[in-house]
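> In the part that follows, the structures are each spelled out as structure tokens.
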Structure P
Amino acid sequence: MAQADNFFQLADETQGIPRELGPGVTTRVFPGDQAMLSIVTLEPHAAGAIHSHPEEQWGVMLEGSGIRTQGGEEIPVKKGDFWRSPGDVPHGLRAGPEGCRVLDVFAPPRAAYRVAGKGFATG
């Protein structure tokens, strides 16, 4: 693999494995050997369904704002905030009025996200 194959641009919508997570919620997935990145875009007021998975997940609010639901709590989040979701903890995100973009990091990589598809593929 050429080293150039390991470099990406956040704004380049053609890169990554596309996945539609729900109405108004899309992602581009970048799988690695030990971790996986996902760039999630939520349209204004769009919500990702509450779900869980065994992989640990970290999220960073890159743009916009929203309400992060995790373990039954609702926590407001804005640009620059980041969080950890332990494996098997129910979680989701509802975008604010301007929508939002989030960088998610999964460890280990989620097997179902290695191919294009729809939904959260929680098993």
Structure Q
Amino acid sequence: MNSMILRATSRLILPAALIFSIYVLLRGHNEPGGGFIGGLIAAAGIAVHTIPRGRLSLIRLLRASPKTYIGAGIVVALLSGLPALLMQQPYLTHQWPFEVALGTTLIFDIGVFLVVIGAVLSFLFYYLEE
């Protein structure tokens, strides 16, 4: 797709979508949102940016395969349950070491965020094949 309007507006949409997705990710365990919705917003922003530019633009933007993001997200989500095991509690019992809302829940949400971005962009990656 070679749309000049989409190419011009996507330069504004990508940073706005990424900032908003991080906001949704960080507020997710206290209010509606979280890793899944934040990942969808980030992937949508990246998709709008790369569709008029092509597959090479997506490769340059990601700097890694979408499958790498999926794998990294799964590892991060699995590691978020280890602190509970070390404290002799059931796996994925969330720990809150600080009085602010920073704990293993956020780490789990970051893992989900990465998995969703990788899954959506792997579809887009194959869609943009020439």
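> Upon calculation of helix-only ellipticity at 222 nm (-39500 (n - 2.57) for each DSSP H run of 4 or more, over all residues; to 500) from the atomic coordinates, which of the structures P, Q produces -23000? All intermediate terms of the calculation are to be shown ahead of the outcome.
Working: P: 0; Q: -23000.
It traces back to Q.
> Still on this structure, please answer the following. P, Q: which one has mean count of other Cβ atoms within 10 Å over residues 38-45, as calculated, at 18.4? Before the final figure, lay out the partial values.
Numbers: P: 18.4; Q: 22.2.
Value 18.4 for mean count of other Cβ atoms within 10 Å over residues 38-45 corresponds to P out of P, Q.
> Determine which structure produced the value 0.70 for FRET efficiency 1/(1 + (r/R0)^6) of positions 6 and 78 (r between Cβ atoms, R0 = 35 Å, to 0.05), calculated from the coordinates; the candidates are P, Q. Could the numbers behind the result be given before it?
Details: P: 0.70; Q: 0.40.
Label of the source structure: P.
> Then there is this: Assuming 43, 29, 25 is Cα extents along the principal axes in Å as calculated from a single structure, say which of P, Q it is. Could you put the intermediate results ahead of the total?
Working: P: 43, 29, 25; Q: 56, 26, 18.
It traces back to P.
Each value in this text was obtained by applying a stated rule to the coordinates, not by laboratory testing. Because the structure is a prediction, the values reported are computed rather than measured. Cβ atoms are built from the backbone, for glycine too; each structure is taken alone.
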